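What follows is calculated from the coordinates using simple rules that are stated; it is not laboratory data. Being a predicted model, the structure only gives us computed values, none of them experimental. Cβ atoms are built from the backbone, for glycine too; each structure is taken alone.
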Structure I
Amino acid sequence: MDDLWPVRTTATRLIELEGTEPVTPMMYLVFILTVLLSFSVSPLTGYAASPAGELKLSGVFGNHAVLQRDMPVPVWGWANPGVEVQVSLGGRTLSCAADKEGKWRVDFSAMPAGGPYELVVTGKETIRLTDILVGDVWICAGQSNMEMHLRPGPDAVCNAEQEVAEADFPNIRLFTVPRRTSFDPLSDIHGDGWEVCQPESVIDFSAVGYFFGRDLHRHLDVPIGLINCTWGASPAEAWTSADALRPLPTFTRLIEELPEKVAVSRAMLPDYQRDIAAWNALLESRDAGQVDGRPAWAACDLDTRDWGTMNVPDYWESAGFPDFDGVMWYRKEVDIPSLWQGQPLRLGLCTINDMDRAYVNGIEVGRFEEAAGWTAPRIYPVPAEQVKPGTNVIAVRVFDIGNKGGICGSPDDLWIRLVSGDTENSISLAGPWRFKPGIDLKDLPPKPTPPPLLEGNQRVPSVLFNAMVAPLIPFSIRGAIWYQGESNVGKAVAYRTLFPAMIEDWRSRWGQGLFPFLFVQLAAVGPVNTEPTDDPMPALREAQCAALALPNTAMTVTLDISDPPIGHPRNKQDVGKRLALAARRVAYGEDIVAWGPIYRDMRIENNAIRIRFDSIGGGLKTTDGESPKGFAIAGSDRTFVWADTRIENDTVVVSGSTITRPVAVRYAWSNNPPANFCNAEGFPVSPFRTDSWPIQGQ
């Protein structure tokens, strides 16, 4: 996604706007309406409270939910203060009264795996949830590598089409926490509820989470509930409460200053809303595809002989527009069978980066204009009255705000079809489309910069904990899996205390003891290093490894299953599998080898250094049968050179022809190291160093 807008203060924006373009009455109308709408729901507040007297369950409950087996099951919600509430589950009934703030809660005793059950809540009204299972619930949290879904397309997970088609597991249930931020902890969550795992529901779910849950379900044969709690480009401090951050020196001042910064942002908000509305109005007026606010380039009789041709789906950067950000128009003519006349259709446009408006025969059928919606599938209804036999014109206005843009995704998701959805009654829209630029953002004044703490900034400390984690508590869980760290690269020293503090904070607030917390060490990125180097990423990997000092934790190393050119490894199957193996050992007590060797200690022996490891499993080996690669050795001058290595029993002996008095060894110490070292079970060795010298990324 696209985050880096040119820095420009809102104080100068209106002057620039008025100096470059006459402000028309239409432009004023657009931004006045935008400002009025923006004040209908404050973007710096949380969710609205329920109407007085309305019986309500926490949003984390719903039809098809999974409740945690073998431990107490809290069920909670809201009602009028003092109202008696009865809750029934699995043949048991508990009651309580709503407290003075209207909150009520009951705690059922532990239940074995099973179901389906009904969950019935009765007060002045009745809420009835069905198809409730009891099994194991796991939170799947982190940034983009955990967020990455199964939807086929460019850079999709390996074998995405087949994985989606085969994702039919009625006893796996999926819940996605809506992406929200808040400066204060929220009490409730407003999602789309729990879904049964099937191709239609899993396609936009966390791939790592799904593969993890699938492997556990196959092995344990119990219901599995997966809670997707992710946001790309989010740092760990955003997922940590203010109370846990405050004692950490790196964050003490930030947390203390946060209320004042929030106040400043609120004061800046009206000016920003005015300026962004004016900028959006200017964008609309300068889009060549629109005339007086009408989509002229969506018209059926448009002459497109001067338009280009692009194979779709694809990014337009691949079609000769590497530096273009702005509005691009697409058009395609499609022959509709006469039997379809008078029947409603659906238009599938796979995914679009970033925003779009879709038209059929000149009439708008749908739009998606959320900047964070580049992963959302676009499926729009086409009313029967807009369908005609013979040639129909589909037009799409795509607005990209930076980086890659276009109609992207899988060709299989680009179609127009009858509402019945039968593939036999479907026409593929993949292939050549006509296209033409509407406006290049370089031809507009820079977009106004939002206030620093505008709602939606996922990088602010604690805002994701407040909005996406706190409302889940105290829903019983078996544990958590975590894939994050890229947004903290360059701040490894802070991460060394931040990450454990976050884990301990979650455990403390859940009140379930030391629940298992399993995490993924950062994968390789960039070109393979031909010489020993001192990149910032291995320092973050080292900080991740340090969190293993906490009980009931495990780390999955992914150096061997990376996709260095793209940064988001496509092999999410093995990531999920390794996390599931770690869960089987940590959470379920199985005596199995579930991870690779971890550095224990070193001993200098003449002109060599002997390294010992923990967790060696069946022994040490290399993936290619050659000597271990990726080891570097240094003397007291701290200059590292590639080392000669050999495996001796359960140790590695490291030496260097130019190093007569070795002092330190490093292994896989770069963004993308030449590493081939693992245990007999194939789990890679975690990167390590024996020295404590200053390094990059501290």
Structure II
Amino acid sequence: MVVRVGILLVLLAVAVGLFARRARLLYRLIRLGRPVMRRGDMPRRIEREVVEVLGQRKLFQRLLPGLMHAFIFWGFLVLLTTIAEALGQAVERDFAIPVIGRSGWLGSVQDVFAAMVIVGIGIAVWIREVQRPERFVGSHKLEAFRILGLIFWIMITLFGLTASRIAIGLAEAPTAWTPISTALSHLFAPMSRGWREFFVWFFLWTHLLLILGFLMYLAYSKHLHIVTSAINVFFANTKPRGTLTRLRIDLEALESEDVSLGAATIADLSQKELLDLYACTECGRCQSACPAWNTGKPLSPKLLIMDLRDHLLDEGPKILAARESGAPREPVPLIPDVVDEEVVWACTTCGACMQECPVDIEHIDHIVDLRRNLVMAESRFPQEAGQLLRNLENSGNPWGLPQSQRAAWAEGLEVRVLQAGEPAPEYLYWVGCAGSFDDRAKSISRSVVALLQRAGVDFAIIGEREGCTGDPARRMGNEYLFQTMAEQNVETLGDAAVRKIVANCPHCFNTLRNEYPDYGGSYEVVHHTELFARLVSEGQLTPTQEVNALLAYHDPCYLGRHNDVYEAPRDVLDAVPGLRTVELPRHRHRALCCGAGGARMWMEERVGKRINAERMDEASSTGAHVIGVACPYCLVMLDDGAKDRGLRTEILDVAQVMERSLGPLPAP
């Protein structure tokens, strides 16, 4: 027994020591990053640990892979008890966990879940070797099989240990409760007592060596997610998905200090972004959902994270060593040495990658931080984007039109323009730049006004005092310009004592609702479809005119995925008499982007298929005569896509469809 204790202690010391040594290095690498506060909203964080980690909710977005991962994950949680038993039995052969150790229910659970792990491994092999989904392109296939192989042999030795112990009469649980292990124990029946004893010790020590080897291998492999994914989920942003992490820029500090603008090197990423790199499972769900990747662009969210991770593990220790020795070290630029510039500009910030990611990696934050450095520190961006920035800086809107024309769309509509010093209405209608200046989007603004007036809602606009929310500037990477525009708008809204805002542009809606609170602007912000759905339910809007059409509704990314508004637009459309609706092949949280987000509306697509063309091809497959939208960007992009395809499909905002259904005004 003393010898066994000594051997066990040596093995534990080696395994735990090597794991701790590696863990310390990985922790120090994370500490290289920019600090970020992620300690608030504890109830939400705990809920996510329960739902996403223990419940595997996001993995079950795809049933078969979800079952595979859940079987293995849940199996390992249960089998922590068998590891405890094996460690105890290495010292004392008759060891059992106190209180519960010899219970039938525990034996049954262990037996079933060990089998589930093996089934999960079989599903994993089937998916990778038979189905071979495209999402695994670029993943480390050999290393994945090493991990699966280790898990498989851990399970085999566990069954061998349990079965051989049953064969010599040392079963922890009544054999009726462990049918699989009991059946396997019959393999040892023809053997002598000595051989059975031998196999008990053989399987026990082999099992422990595999477990400890697995622990050491994890720390040094590219499958760190097995340890870090739960930590990453805990520290994920608890705000809506469309909320970017604030980067406060102080001009005085910039002049006096060497301040990094965005991510030029690996140490410029935030600590959460570096933790993301460890958490990647290489599952490729983000890649398969990415509209850029699916239309032939060079961006793969998975490969971006993998490349950054490989660079961190290679360059990080060198940075630490240089800092400790005081030796100078030339930093390696992330662009172009690690990430190609085309990859950074291909992103539409649609959030499909983050929606699919089972471990809550924040891909958009990585990309926007890379853009911030390119734009603010190096003045490198696509040529067309330069015109966008000049228009925002000089005219306060992406179209470059005079602010004096911002309310021209409302001429003849008897819309109240809120003047300085006047009492605020119940709702301020935030029209947005597209609804103010784009000829096609202006029709949405007019329909919104007609519906608000019809319902008797007290509202007003602020006309030329309304500036761009800064969304295009921020998503493009010009954080300072966004900060300036946000502060100006917050001041304007504060002076007007605005408390409630209705916006028909999801980008404005997202920025006002989720990002302006960082700048002192907290309002009750609703999307126009949310307000109209409530007005319909309360009887203030009553559609009576039939609209005989087949309509397919397109979910805008910044309304749906980023803010979980899916039902309101559909509720409004369902209230329209005569209107028939059909879902697009990709809809709700899996909807395909129109291609406009992330300031891509003002950049040309020179590589691969145009995203709006891909979306219109999907729309055509439904046979719908009308494509319903709830975003002016989507209306413009899909209308362009339809025209490029020679389609006669009509693109209408939900407000326009609702206005058609109300019929003429009643006689006074």
Structure III
Amino acid sequence: MRQTKLTILIAICVIGSCVKMWGQEKDAVLQSPDRKLSITFRVVDIPVRSGAQNRENNPPTLPMTKLVYEVSFNEKLLLEPSAMGLELENNRYLGENVLIEKVTFSEGEDNYSLLHGRTKSVSEKYNAVLLEVVEQRGGRKMNVEARAYNDAVAFRYIVPEQKALIDYRLKNEKTEYRLPKDAIAYALLLPNHKSGYESEFQKIPVSALSNQGGVASYFLIGMPLVLDVADAGWMAITETDIEGNSATYLRNPTGSWAGHWFESVVSPNWRDSEVAVAGSLPHKTAWRVIMAASNPVHFIETNMMTNLNPESRISDTSWITVGKSTWDWWNGSLNQKGERAYTTETMKYYVDFAAESGFEFMTVDAGWSGSDITVCRDNVNIPEVVRYAKEKGVKVIIWVGGSNVWNQMDTAFPLYEKWGVAGLKIDFILRDDQAGIDFYYRVAEKAAKHKLLLDFHGATKPWGLQRTYPNVIGYECILGMENSLVGVRDNPENRLVYPFTRMIAGLVDFTPGAFDNATRDEFVARNQKPMAMGTRAHHLAIYVVYESPFQMISDWPENYKNQTDFKFIKDVPVTWDKTKALNGKPGEYVTIARKKGDDWFLGAMTNWTPRNYEISLDFLESGNYMAEIYADATDADRYPKKTSVKTVRVKAGDKMKVNMVSGGGLAVRFKKVK
């Protein structure tokens, strides 16, 4: 009965704005516009601690309380009551012994455009609430701002200016995520806070991640964390709008195999072990995002990572271009003769290939400079490569080390602008403490002033920064195709996990384009003229499935010559007007359709299991299309370079058969008939 009355109250408040003293017997329930998803805040009693507070001559204590939240989806709990709060310096916990003083409900709508990504424009309604929380003793204040969209809820802490606190000095965050029962996690296990997020997402029960669960318990869990909560739905946990903060990880801290919950772990300050985040008041934390869906393919379509970030800070974006790039590094910097030669002439060879293929960029990887990134070595002359490329209508991206950029951006960036460099691939950043996160914002702002694009490698997870700084066009932080040079970690099984996990966070520079395709048995890791597991059609499909406005063409140019399949790579866009995830299951298969202009493109991929199914083309608009189909040949399981290429006439509502061999795929362009 209380739930029904509260729903009516919320409806009244949302029409306008409801601000009132909040009785502690009530829950503050925030529902999504479609009313299927909700987040509830309340204060609960906790046992009074024994000790000095009960000694003689001490004043009586107030009942201890704790601020908690819970999340429901389709009337089933995804998260049970979970603690909230901030652990400040000197173990001063802000979130216990509190009251909810005021509650303000509101509603809003996000309307914005994106220069690049999975969609061109966003229009999404949300409901919101602001909780004003105060300590019963001490009087410190903390606000909680929350939003509910149809596919996610999010909240963040705001510590306002107040007499009880001089500044903001965070030791750790106390946010919990308590599951109603054990669940299957797709978890990125990381060894420390100084990684590049380049590892497999392990399919593992949450209980196995406890500190009694074996080796996995010694690792941090990187976000996004995806969870299959049987009978309740799918959930993804991540964060966004991290400015002014450290990145956050998760950990299962329980000492029992029956422990089914996680707590936040803030990336520590490299120089001060006692304070992870320091700043003035008011201070806003990153948004804690909890996505919910009945089917995990929906996560591929969500716009939550950009919804909650600030609008673009670049007033003139006319200079920002995206596209495909030839690249020397993955294939061993081979020249036209097939010899390793990291030279100016070799870079010009890749520029020529980009120009002939209609690609926008050529990327010069590591080796052109030493620790001083303003001076070229004798082997590669960047200004000369840029000059030559400009004559061919090609732009040049150059590789630079993160620590060198940290030290030299003020002098290097104006120089790169003078040279005519289009952008930077910044590698080995390998930190996401408060100073590390600040680096991303500083470098994005500085790069924009000098009209430089940015592709982050050796990086932390994306969080929607491309909305605020649209010159950010790429992130690695994935176990990418470079691993085919040294081992078998890059394979169809891992590639089928990433659309449902890593890709939730945003832009993915996986560096696709392998044309020396191999079966699992025939694959050999090598760093010159490398192979890659999976069929040719599988690798074509990556250009549609993986979201990247800066796509690599990674192989040796000679491998693409006289190859019919190369046409699809030349035709496929890198930015999209609309994305439609049709089906899929993490680690097994996926089918995604994306629209650009009047045309649609489709990519389907499978793991080592052959698959045959039918899809409806009801995502197409009215009218007729010519479908250019690049499918696995019937014997592609033995000869993975072979494809079946054909063109058929189709229309909306038609059915299309998807037949994929082991490690196979399908790539289709639906060209609108005028």
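In terms of mean projected area of the Cα convex hull in nm², the structure with the greatest value among I, II, III is II. Using helix-only ellipticity at 222 nm (-39500 (n - 2.57) for each DSSP H run of 4 or more, over all residues; to 500) as the calculated read-out, with -6500 as its value, let me know the right label among I, II, III. Answer for the origin of the read-out: I.
For mean projected area of the Cα convex hull in nm², for residues 205-444 alone, the calculated result is 19.1, so let me know which of I, II, III that is. Comparing all candidates, it corresponds to I.
Calculating distance in nm of label points 7 Å out along Cα→Cβ at positions 341 and 597 for structures I, II, III picks out I as the one with the greatest value. Comparing distance in nm of label points 7 Å out along Cα→Cβ at positions 93 and 389 across structures I, II, III, the highest value is found for II.
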